[in-house]
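S.K.: Below: a set of structures, written as C-alpha cells.
Readers should treat all values here as calculations from the given coordinates under stated rules, not as data from a laboratory. Predicted model only: the values in this text are computed from it and were never measured. Cβ atoms are built from the backbone, for glycine too; each structure is taken alone.
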Structure P
Amino acid sequence: MTLDQNAENIVREQLVELLKGGFAPNVILLKEFDYRKAGIMLEGLHFSAWVLLGHIKARQHTLLNFMKDPENYLDVWPDAHWPENHVPETQAEWEEAISQYEAELQEMMQIVVDPETQLFQKQANGLTLSWAAMTTLHHTGYHIGQLKTVGRQLGVW
C-alpha cells in the first residue's frame, strides 16, 4: 500500500508541526525556563529540568542519526540517556543545550519534509524513518510535559 502524494505531504506537514510541539512549541517553553531553577530536583523526582533536557536531546540525537543514516545506525534503543549532571553550570550552558536541541530538531524536520526522504520504507531493523519522527515527538512530548510540571512547581510560570 502506498500513500498518494497529497496524503504523504499532509503527513509530512503534520509530523513537522507535532515535532515543533504543536500548540505550545517546545523551544519557546525551554527558552522561557529560568536556568537558575533548571537544576532543582523536586522531592520524589529523580530528575531536574536540566536532566530532562539532556535526556530529550540524547534520545532525539539517536533517532536523528538513524534518520540520517539508517544503514549504519540500526540500534535505536541504546542504554538510557539520563545525564549524571543534574545542574547546568552557567546560563550559557543551558542556552547552548537548548540551541543544540533546536538545531537537531530543525535538521530532523528538514528530513521529514524532504520529498526525497523515504519516510515509510522499512529499514534493516524493521523500522521506518516516520517511526523515528513519531517516536521523537512522543518521547519529547512526554518529557516536555514533565518539564512544564516541574516549572510550574518551581514558579517558572
Structure Q
Amino acid sequence: MDLTSVETLARGLMHRHGLGSWALVFDRAKRRAGMANFTKKQISLSSALMELYSEQEVRSVILHEIAHVLAGPDHGHDAHWARICTQIGGVPRARIRNAPAVQPLWIGVCPHGHTVERHRRPRSVQSCARCSRSFSPHFALVWTNQRNGEVLRPHGKILLTY
C-alpha cells in the first residue's frame, strides 16, 4: 500500500478513536510493523513494511497500535488490550500471520552451511550460534551483501571486504 494512503487511513482511524493529539510517523524498522510511543505521544509505522502490506494488513497494524494507546502503557498484549483491540475492530494478535517481510540485505553462512540474516552490515566477526554457544573462530560467518555481492570474510577480529 502506498504511504500516502497509509497516512490517510491511519489519521482517519486515529481521529475516530480519539487520538487526534497523537502524532503519526513513519520509521525505517524492518522487523516490526508498528509501535506506540507513550512518551512522545506518537504512533510509528514501518514504511518498508507498510509498502508491502495489503490494506487489510495495514488497517490491522494501525488498529493494533491504537488499541495499545487506548489500553495504556502498562498492558502490552494482555487481556485488557485484547478486549479493546477486538472492540475497535482489530485482531488481538501480536503478529500478522503470513505477512510479507523485508528481505535482509546481508546473509551470513557458517562453515556448516547454517545461515543468519541481517538488515545492517555486520561490524565485527560473528560465529554461528547453532554450531557453538559462545564465540568460536572455527564457526565464523562469511557475510554476503544481497544487492551488490560484496563479501565480508573474518580475518582475526576484523572483517575484510573481498
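S.K.: Out of P, Q, which structure matches -8500 when helix-only ellipticity at 222 nm (-39500 (n - 2.57) for each DSSP H run of 4 or more, over all residues; to 500) is calculated?
M.R.: Computing helix-only ellipticity at 222 nm (-39500 (n - 2.57) for each DSSP H run of 4 or more, over all residues; to 500) on every structure in P, Q gives -8500 only for Q.
S.K.: Further, regarding this structure: Figure out for me which of the structures P, Q the number 0.45 belongs to, where FRET efficiency 1/(1 + (r/R0)^6) of positions 54 and 110 (r between Cβ atoms, R0 = 35 Å, to 0.05) was derived from the coordinates.
M.R.: Traced to structure Q.
S.K.: Taking relative contact order in percent (Cα under 8 Å, 6 or more apart) from the coordinates of each of P, Q, which one would give 14?
M.R.: Q
S.K.: If you don't mind, there's one more thing I want to ask. Going by Rg/Rh (Cα atoms, Kirkwood Rh), for residues 14-101 alone, which of structures P, Q comes out largest?
M.R.: Biggest value here belongs to P.
S.K.: Could you figure out which one of P, Q the value 9.8 for mean projected area of the Cα convex hull in nm² was computed from?
M.R.: P
S.K.: Sticking with this one: Comparing FRET efficiency 1/(1 + (r/R0)^6) of positions 22 and 142 (r between Cβ atoms, R0 = 41 Å, to 0.05) across P, Q, which structure shows the greatest value?
M.R.: Between P, Q, the highest calculated value is found for P.
S.K.: Mean count of other Cβ atoms within 10 Å over residues 6-13 was computed and gave 17.0; which structure, P, Q, did it come from?
M.R.: Matching structure: Q.
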